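Next up: the structures, one after another.
Bear in mind that the values in this text are calculations on the coordinates, not laboratory data. Values in this document were obtained by computation on a predicted structure and should not be read as measured data. Cβ atoms are built from the backbone, for glycine too; each structure is taken alone.
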Structure I
Amino acid sequence: MGSETITAADAGTWKFGELSVNRLGLGAMRLTGSAAFDLGVPREREPSIAVVRRAVELGVNHIDTASFYFSSLRSANELINRALDPYPDDLVIVSKVGPGRDPSGTWYWATPDQLRGQVEENLRQLGRDHLDVVNLRAKRPGTPIAELFGALAELRDAGLVRHLGVSNVDQEQLAAARAIAPVVCVQNPYSVDAGRAAGDDLLRFCGEQGIAFVPFYALAGEGRDIGRQGDEVGTVEDIARAHGASVTQVRIAWTLQQGPHVLAIPGTGNPDHLAENVAAAGLRLTSEEMARLDALGKV
């Protein structure tokens, strides 16, 4: 498939509240290295900065990040800051709080009182006076989130955050959050071959309510943080060959065709992969191909 004139805008748009974004965005997790949680050899600084700038040139105006995306020498937020400040007027930066890491890389889960510090750390690293959207990442589906989300709602009222979302949640947690403050997006694991058991119903519900559904691990599938393992054979690969596309592009196209409210945030620090990902905004799968891919999640 050709990519000469395709930009992120070819994926269409959706809104976080009043903030309009192209449905194909950029995940920042891999800007710092092969995985955000790797304190080993970091990715070179300048190529990562160049990837962020090129993404914006290709029409990306939605970047998903977090202050806990860092390696031994690199912070994704600070790379974004260095690449884009002064920020384009239409750029929407979405961050997440709940989990955190101390400087040694040790994980912790924030208490309601610690969420302000996490929001302020994102603001400091990004060089901004407010965050466009903040997702509360639940420790796991089923855990209570009302007190934590209430603390974020207070930060929204104070002007530090414009809009709120939730991540890694089930329908009950989403309902609990919406009883406190408006929710503009749900960010959950969901892909062709993983996260589908409970995800389909929540995806449909979000569409009915006008809430953006933003899958993570959409490309990695069962590989999760370490990435997709090996090359797919069979259905995904066959469909990719039929379109002269890559397996990654098929996965992105499948994600976007789940509904007009579904966004894709493929992450990369590689400029060639970035161009490939954005080109997927122009890939349209047939209904028969979608049915074949949908069947993978029901096996």
Structure II
Amino acid sequence: MSVPHDSVVRSIALCLPPLDSVEPSRFSVPPGACDTHAHVVSASGDYPFSPDRSYTPPPAPEEKYLSMLNAMGMGRGVLVQISVYGTDNRYMLDVLSRHPDRLRGVAVVDANIDDVELQRLHDAGVRGVRLNVLFGGGVGFDIMDKLAARIAPLGWHMQFLMDIRQLPELMPRMSQLPCPVVIDHMGHMPVAEGMSHPGFQALLLQVRDHDWWVKLSGAYRISDQPDDYPDVTPWAQALVNAAPDRMLWGSDWPHVAIPKMVDTGRMLNLLADWVPDAAQRQKILVDNPARLYDFPPLRSRDA
């Protein structure tokens, strides 16, 4: 299979492929569990990459994504538009169209998108938009106020891939957004900065008192202690304790733009340490994503 490379692919860092196997789960994954953060990358040249991207991923097509979900015991999944496609959501929408009950999506759009297109995305299973200020190809803070007003009537949320060291400065604006706010990768700030850092304290405040959501994902992006990431455990537990009803789990598959590939199963097993209580894991894996992403009720054969 060929990667959908364009003429500048060789000048942009090529990512490692995800592993073909996953570490077995150390706990019982509940029916209807949801991986709320993964990406798909077509193996076809029909979906060109953005020339402004920061990296070049290998193919991570629908069949590999679904195989990963099945291996992890995930009954549901949320696809997040990957930055290398910019605002071209076509491949993600193609995948969503084939799994309307199992999958939901988070798109990348610009503030000038019309209402007809927003409704088309909603009908396809999109339930949020992502702002990304860390990787090329994303849409940034400058349009968040205008875009939030556009998506609020649909009941969508706004997802932020940001470093929360910026949060104290941005909080006055972000606190006024008329839609739910979701923060990627536990804030994407190195845990070495410490939990007393104003950015982390601001995130805790917003989660505890202002109904923000957080994805318990991307430990390898914020840790200085690889493999089991013990330095992330108190960080994750503080977030869970602040609002267990608004925590989500995501694999971040296929784990782009990292120097050493990680085991997706191990990412799930971190929950056993972060959230020892099975009832709280049920909320994080099943109940919370069902609410935020508007999944249909579980059928008896799924429950």
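A value of 160 was computed for volume of the Cα convex hull per residue in Å³, for residues 73-248 alone; which of I, II is the source structure? Label of the originating structure: I. Thinking only about mean count of other Cβ atoms within 10 Å over residues 113-120, which of I, II has the largest value? If we compare mean count of other Cβ atoms within 10 Å over residues 113-120 over I, II, the biggest value is for I.
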